[in-house]
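Visitor: The next part holds the structures, each set out as structure tokens.
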Structure I
Amino acid sequence: MSHSVSTSQRWKCSCAYDGTSFAGWQSQAGGRGIQDVIEARLAEILGYPARIHGSGRTDAGVHALEQVFHFDAEWRHDTDKMLAAFRIGLPPTIQIKSVRAAAADFHARFQATGKRYFYNVHQGDADPFRRPYCWTVFRPLDVAAMKAAAAQLRGRHDFRALTALNGPKREDTIRDLRRLDIVKHGRSIRIIAEAEGFLYKMARSLAGLLVSVGEGKIDQKQVADILASRERTARVLTAPPHGLFLAKVFYGAPRAAS
């Protein structure tokens, strides 16, 4: 539905991006963040700078099917025209999928009630069209063992051992991992994770741990020990960024676990 306003309005947008050539979502000094590129185009559209606020950061090389952000601006035309202006001026690796008027107190980050990520793994040599978007693993993976480990990790736990946080131990690292599924199609394996929020590099650490289980490097007892230890060690790999996708950001009532 189109809107027309004559005063400053808060806008909620969703976007998708191929993170391969960017330094992550967050604004960077050199202007290589996805946020920088969108803000530069938005300034051209509006005729003045406007700061955008995302639902959260993604690391360099990580992709998104749905990242959500908001900004405040005066826009006297239909939202369709803003969307068209974004389509003309952004690189093909960034797509603004929707622009909607939002409540004045809407916040893309603080009102998010959950996020879903998925991580792509390919057993064997992936073709050139999959390779940029998956972790190629040549050792055979025990998918049943990965599913058993995922069941151990689901639920409310302290995930300090699965984050790259370097802060004090008093920092809250408890998260409710509502979903952690392993889906296999042929030689492709997708790890799907959903929680109310993720710690720094937690999604990639979950993928790294599950692949290590699949390779037989870590067993079920060790998974429990790692989680209970609350200590990040070299036993937990951080999976490469290019296999990770932010798939969806949830708002409203928290989703039931599935």
Structure II
Amino acid sequence: MDMATALLLLAAGLWAGLQNALAGGGSFVTLPALMLTGLDARTANLTSTVALFPGQVTTAIANWRLVSPVGRVRFAVLLAISVVGGVVGALLLLATPSDLFARLLPWLVLAATGLFARGAFGPRLKAGHLEAGRLRWAQLGVAIYGGYFGGGIGFLMLALYTLAGSAVREAQANKNALAAVMNAAGALVFAFSGEVQWGRALLLGGATMAGGYAGALLIRKVPERAMKQMVVTVGLTLALALFWREYA
């Protein structure tokens, strides 16, 4: 790895960690940064997953005391579903040819940006009723998507848990814990795939954790709305660039 690549990943990791702590959407930064270093889209995606999950685990541990059942579904059940779904999604990604994933990626980024925008700026969902069976199947779908790509899973889970009757604080804690589990399961699969670019992943991951710590210190000083607007802008820009690259 040359110095320019290392500096690019260091800056991207710091920014992604900061952005994750303040608003979310850090993969919108790490994914293109890894692609700019010469990785194909699929390898960049799985390397990004491995790099980001330690910071997500740290966040989940910090909120662990707040996890709780969602409606009539025990947290342990959601945890098991998330592990299974994360593994299935990761295996599906490894089975997807690199050129096909490159063509899917712009649509995935656009969908993730839309989910982020809906969660960040759309009307708040009122607590409602989502029956246990549907919640379990929905969680499995989110977990598979999370293991495969992962963008927007936080807002999907917040929507599900709110509809199932969870208070926002508990829904946030559950979301953080289960997102970390999904990505940890996927990262474990990727770790044994032989495709992770470990030098890039370790540098990016370390920088992301440092950025996350800085974000935790700045969380009361940076306007949340401005950060969310920036995430949507970055996501749309990335989607357009990927569409241009693959379809122009």
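What follows draws every value from the coordinates through simple rules; no lab data is involved. Keep in mind that what you see is a predicted model, and the values were worked out from it rather than measured. Cβ atoms are built from the backbone, for glycine too; each structure is taken alone.
Visitor: Tell me which of I, II gives 19.2 when you compute mean count of other Cβ atoms within 10 Å over residues 76-83.
Guide: Details: I: 15.1; II: 19.2.
Going through each structure in turn, the value belongs to II.
Visitor: Ok, one more. When you work out mean count of other Cβ atoms within 10 Å over residues 44-51 for each of the structures I, II, which one comes out largest?
Guide: Top value of mean count of other Cβ atoms within 10 Å over residues 44-51 goes to structure II.
Visitor: Another question, then. A value of 116 was computed for volume of the Cα convex hull per residue in Å³; which of I, II is the source structure?
Guide: Source structure: II.
Visitor: Further question: Among the shown structures I, II, from which was the value 24 of relative contact order in percent (Cα under 8 Å, 6 or more apart) calculated?
Guide: Structure of origin is I.
Visitor: Another one. Given a computed value of -27000 for helix-only ellipticity at 222 nm (-39500 (n - 2.57) for each DSSP H run of 4 or more, over all residues; to 500), which structure among I, II does it belong to?
Guide: The value was obtained from structure II.
Visitor: Same structure again: Once distance in nm of label points 7 Å out along Cα→Cβ at positions 124 and 204 is calculated for every structure in I, II, which label goes with the largest value?
Guide: Working: I: 2.8; II: 3.5.
Ranking I, II on distance in nm of label points 7 Å out along Cα→Cβ at positions 124 and 204, first place is II.
Visitor: Follow-up question, since we're still on this one. Tell me which structure, out of I, II, gives 3.3 once distance in nm of label points 7 Å out along Cα→Cβ at positions 164 and 236 is calculated.
Guide: Details: I: 1.3; II: 3.3.
Of the structures listed, the value fits II.
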